[in-house]
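So, here's a batch of structures to check.
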Structure 1
Amino acid sequence: MIEEASDAIEQLSERDRRAQEYKYARRNRMRYIDRLLNELEMLNLADQTQTPSELGAAVDQLIEEADLEEAEQPRVSSTILHAMDALFEIQDSLMFNQIEDE
């Protein structure tokens, strides 16, 4: 009986640990997206239109990881506005999933 209770506690602890890791991973991704959006906004305010290659690569990687429909198109993040739109879409999907999980 004690062994069963111990196993149940271990299972619950592991489930809580996984849930916590998932929550923090989502928060970190949101924070990263916010940072990229801030950089893109600064470039936009400076009247830039093309995304720098490093920033574009970071956005393209997020698009690929998020499996957005835009990922099929080559280099969606080549312009600042397209990159921002894609990041906002990823951010929206993360927030929507967070609401569903709660």
Structure 2
Amino acid sequence: MELPKPLTREELERLWRFESRTVRFHVVAVPLLIAAAALVFFVGDAAWVRRLALGLVLVLVVAASVLQFSERCPRCRARLRVKTLMRLPDRCGFCGVAFERPPP
């Protein structure tokens, strides 16, 4: 089996931007979820508060799902299989091309 050609700088930068967007999304989403949970805990007897919190959770779940499924491998166009929700895998699970880490 032949090893795939390494990714170009442009392809790697696109993947790094995707990973950066994913991290930024989680930095915003987690405090919002904590705030919604606290709001429901302290003022949960009001129906509009519960609906607002549920709506926020649904919006965040849909946004996270769209974000996770939006990126594909630059070589084989397969959807990336992420082991954690924020980091790219070390290589594509289908074609085996390596995804280098961004420079520090």
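Values quoted throughout were computed directly from the atomic coordinates according to the rules given, and no laboratory measurement underlies them. Note that the structure is a prediction, hence the values are computed from the model and not measured. Cβ atoms are built from the backbone, for glycine too; each structure is taken alone.
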Exercise. Hey, helix-only ellipticity at 222 nm (-39500 (n - 2.57) for each DSSP H run of 4 or more, over all residues; to 500) derived from one of 1, 2 reads -28000; which structure?
Worked result: 1
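Given structures 1, 2, which gives the highest value for relative contact order in percent (Cα under 8 Å, 6 or more apart)?
Top value of relative contact order in percent (Cα under 8 Å, 6 or more apart), among 1, 2, belongs to structure 2.
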Seminar exercise, completed: With mean count of other Cβ atoms within 10 Å over residues 19-26 computed for every candidate in 1, 2, 15.1 is reproduced by structure 2
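If you rank structures 1, 2 by mean count of other Cβ atoms within 10 Å over residues 11-18, which sits at the top with the largest value?
Going through 1, 2 one by one, mean count of other Cβ atoms within 10 Å over residues 11-18 is largest in 2.
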Seminar exercise, completed: Value 4.3, calculated as distance in nm of label points 7 Å out along Cα→Cβ at positions 35 and 91 from one of 1, 2, is from structure 2
